[in-house]
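Please go over the structures that come below.
Read the figures in this text as sums done on the coordinates, not as results from a lab. Because the structure is predicted, anything quoted here is derived from the model rather than measured. Cβ atoms are built from the backbone, for glycine too; each structure is taken alone.
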Structure P
Amino acid sequence: MNSAPLPPPALSLSAIQALALDDMAQVDALIRTRLASDVVLINQVGEYIIGAGGKRLRPMLLLLAARALGHRGEDSHQLAAVVEFIHTATLLHDDVVDESDLRRGRRTANAVWGNAASVLVGDFLYSRSFQLMVELERMEVMRILADTTNAIAEGEVLQLLHVRNPDTDEAAYLRVIERKTAVLFAAATRLGALLAGTDAATQQALHDYGLNLGYAFQIADDVLDYASDAATMGKNLGDDLAEGKATLPLIHAMAWADAPLRERLRAIVEQADIGALPEVLAAIQAADALAYSRSRASTYAQAAEAALQGLPESEGLAALRGLARYAVTRDR
């Protein structure tokens, strides 16, 4: 009797972090060196948000993609820092637009220094990231990152159009997270493949991996907004609702609900009525919307893994698989 084939190897998050530790230490050192400015407020705000911790997932993805394809070097450290600067700039801008006061369990920069400082330091980080990428003098690198930052800006505006919009459906939701989250994941992994000198097909495979991972990661994050708490997630339960964002759990609940409940949920979204969170949670539970959303995240995570098929086995490749699995099993 033939036994089922074993799944391809994947590393745990702790093993992935250990594998990337030395490279990430060099990236962090570079980030702090290149963050420096003779404008004191830039140093204060930049260090506050960079120093807040987090998993540094996006720069790690670039390093792991390059490593999986046989490349390690200072250019990968520099591009990983670029990716982190871009991500950090988006966080600063996001928190201003969303009027957030908590991120990773700490007060947001805009809550400490105000909106103007947060927006302007975010602009500084964007411009510093372009200085870093230009130093590498590789037109394809600049093209990928220019296209990516443009798509991220489009995603910010697109999300703004859907704030307090109860007509946001699953397709519109996915268009937002493609631009706001998935494109930067895809750029990170594509750039890793580019640095490794791989062919166009391999670069596309790593792009597809990153894009699908980004979808999986964001959908799972939106599930946690209705299934976690501030102590675990570092933000408040129902923050998306308070900001007037209809994410996949609520979108699915509205699609499933009968007409009276749907109208009530629409009104809650239009008013960003966080006081109605118990009603929303009940509707999400009745529609089994968290399970549905987790299933959608898992589909994207599986597509991310599938994009890696045919690449030579290595610790780096096992780490990329591990991140795809971690994206949909994490609790924060």
Structure Q
Amino acid sequence: MDLKTLLAPIADDMLGMDQIIRARLSSEVALINEIGGYIVAAGGKRLRPALVMLAARALNAPSVEEPRLLAAVMEFIHTSTLLHDDVVDHSDLRRGRRTANVQWGNEAAVLSGDFLYSRSFQMMVDVGRMPVMQLMADTTNAIAEGEVLQLLNAGDPDVDERRYLRVIELKTAVLFRAAAQGGAILAGATPAQEQAMARYGHDLGMAFQLIDDVLDYTADPEVSGKAVGNDLAEGKPTLPLIHAMRAGTPEQAALIRAALSGGGLPQLDEVLKAVDATDAIPYTRALAETYSLSATAALGVLPDSPYKKTLHDLAGFALTRAS
């Protein structure tokens, strides 16, 4: 099932959120409007805002306005991290389009990301829920820590599985967790329901990022919008490479270590052979499946509804997607 069909139960909510995004992107600075419009037009999966709406709907939130506003906050925060990531990683392509830093320069991309980040906090004040403010303050701080940790890990072939998992938890899973937990808070969830949704979001985010790292070595660039081996070119020691170094021959490990240390696209074909020979892709997929199953198990606290079913199906989508 494609994502648009999967999210059909909240289609109206997502349209309402898009209207909020367009309204809140407005600035008296023309360049911010231009970059903001470019980013919105690029689309994206919008999974984080979808989690807000699905959690809120599944728990019978009394209002749709607050969840839609928080959903827009999630998209703004996610987008601001992408703008900053593309500058740090020197990326020139995202979703099949030139990145904002290539289009307008690093300075404009970073400052526009700062605008989105600060605008998201203005919107959180409008939500007016202290538990949500606390959740998002903790979440954005964790994301910043993850960014720095990933920077420290770049080009380091000694990064082990534990360090890698901590990076993807901070960079990806905490925002998924905040989206699902935030929707639950706005619905007036019980503590048990809130914690279950937090677990669901966290584990879905872990599964999603693990598959993202698999797709970096397996996806069709025409579908993914990114070149194969992009993580390797940026010196990112993701799990497929970590496992291949651990399970491979000394020669394969040395090849990958050298590629990570020196920006290894010239060795991409040999690295891909080592990844394949060590079953690094099935290993990574198996761990993603473990997280997906854990996420699904957390949904037991929810009453049956189309929204619960969509949350269940999203855990499967995270494993089977092609981009």
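Couple of notes before you dig in:
- Distance in nm of label points 7 Å out along Cα→Cβ at positions 266 and 298 - highest-scoring structure of P, Q: Q
- For percent of Cα pairs over 22 Å apart, for residues 34-161 alone computed as 44, the structure of P, Q it came from: Q
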